[in-house]
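J.: Input: structures, listed below.
What follows is calculated from the coordinates using simple rules that are stated; it is not laboratory data. Just so it is clear, the model here is predicted, and its values are computed rather than measured. Cβ atoms are built from the backbone, for glycine too; each structure is taken alone.
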Structure P
């Protein structure tokens, strides 16, 4: 009997924004699906690039949705960022923190002295996202880095999903400092592998499945860390972006929502000119990618189209792809 997708893994690592919630609202089917994964005996952890809040605050939010989460189950890029910081400068050093309460808390717990002004001569800068980060914060970070301070960024996400839409993320703020100082930071969060290594080590798991909504950070990061991934289409990345993605960012699985972790995953099967799944068939003929049977808006069609395009060995801009597959 076919087993559910999650059955082949010893843990579920889930991103938060765009996967479990969007802004302050839980995403449909996410909570029930995660609870069901836990009942199957799988370890569940939350691996997030969000460093602005304490793990306890995030755990409280998830608990309000009905998920019994402890702060130990939150793996934040802020925590990994401080681990990286500890390898660069001695404990007790002055560190200029750009970010929220959560990041300041991580830095203090690691034995560093938190400062906010370049005149305090910090030996390092750690930069994370918070809604109230100001021009002055970015300027003080820039002054410190120009004076020789080590620079760590918790993540480089260009955007964050909110209930109203996409908003600028930490990557935009990091880019502003980069423009001023002419160098790049050491990055802790996705798509770098360090945060996945932190999570696997903390929970002692060997074969986790990571679920994320962003190709450029979540999926690329999981691939770099050697972890299987599932792209869920409830957040940032679009069908068009998925069809066009490069091989280093191909997800292991494509799912519509988290409930699909609990059912067998169906892979497209090769046909003479393309791929077939269920009652959908997608073909590549004379440079044209077309849905020859079935609903082009369906998830089956998307999976087939990805298999066709990714297996063609051609860049997507050289192909004529049926618009209905990504509109």
Structure Q
């Protein structure tokens, strides 16, 4: 498998991605342009929220992290020292000349003076030089993509005294990047711009490293996720005994039936306005129950059927019996 650098600006434009601008969150309402915004990523729990990307405007140009690590850091020792601000240089006839005073260094100055450099002089790196020339609009970037909120979402943990909000360390990396970018417009001198650009470059490198760590290995996204077979409308249970069943019979819990035949269950329940009102009262909702809410409710009671009050439980049991008539269930024991 070969991975290629994407044109981030083209992705943002073609997919009409929205910008994430703030790290702030309110108590009962997620910030409209924040990392967990329903306006940007979609409703909590929806499939849209797991697929919708966004972006952060970096407000300065940096080097794409893959190009930074695998190309620029290996071109020459002088370019490495320049990018890491370990040595100041002047540019003479396309070459980097080390100086003690009055020189420049860092990512900001490297990109600003890139056209003055004669990279062709590095003869043993022709392949890398050609790649840079052919992909310059992909390598120097001023935007960075934000992963869908559904795969890094917040979790509210209810405690005895107060609620706690938890989320992955990836969101902390995004927050740090947003804070740095939001501060960039207030800077006026090149020295401060260089320092801030260096911080933005580090943040993007850390985010890219975090993502790559989650891709590799057996538990990574590719082998553990994309190559794993998932069957829709299926369930997994622990086998137990039941002396009310005859020999050759197998029982199936009502909440599992609702999950297995979810489309039929939703279609049937949406017809019963009285019970929809009961579900609305149980969920303490101000608006009417829609199919999305009902799907999330069925998913929740599938793991915790004990939360359902007796009246609703009897109703769901009757619905399960009705929608299961004439249907086939495949029992499989591995």
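J.: State the single structure among P, Q that was used to calculate Rg and Dmax of the Cα atoms in Å, for residues 91-194 alone, giving 21.2, 69.
T.: Numbers: P: 13.1, 41; Q: 21.2, 69.
Computed on structure Q.
J.: Quick check on the output: 2.5 is distance in nm of label points 7 Å out along Cα→Cβ at positions 35 and 51, derived from one of P, Q. Which one produced it? Write out the running numbers ahead of the final one.
T.: Details: P: 3.4; Q: 2.5.
This value belongs to structure Q.
J.: Match the computed value 9.1, 26 of Rg and Dmax of the Cα atoms in Å, for residues 275-314 alone to one of the structures P, Q, and report its label. Show your work: numbers first, answer last.
T.: Values: P: 9.1, 26; Q: 9.7, 25.
Matching structure: P.
J.: Matching task: 3.1 is the computed value of distance in nm of label points 7 Å out along Cα→Cβ at positions 83 and 147. Pick the structure from P, Q. Present the calculation step by step, with values, prior to reporting the outcome.
T.: Numbers: P: 3.1; Q: 2.3.
For distance in nm of label points 7 Å out along Cα→Cβ at positions 83 and 147, the value 3.1 is produced by structure P.
J.: P, Q: which one has distance in nm of label points 7 Å out along Cα→Cβ at positions 179 and 299, as calculated, at 3.2? The partial results should precede the final answer.
T.: Values: P: 4.0; Q: 3.2.
The correct label is Q.
J.: Rg and Dmax of the Cα atoms in Å computed as 21.2, 68: which structure among P, Q?
T.: Details: P: 21.2, 68; Q: 27.7, 91.
Structure of origin is P.
J.: Still on this model: One of P, Q was used to calculate mean count of other Cβ atoms within 10 Å over residues 11-18, giving 13.4; which? Please list the in-between numbers first.
T.: Numbers: P: 23.8; Q: 13.4.
Label of the source structure: Q.
J.: Matching task: -12000 is the computed value of helix-only ellipticity at 222 nm (-39500 (n - 2.57) for each DSSP H run of 4 or more, over all residues; to 500). Pick the structure from P, Q.
T.: Values: P: -9000; Q: -12000.
It traces back to Q.
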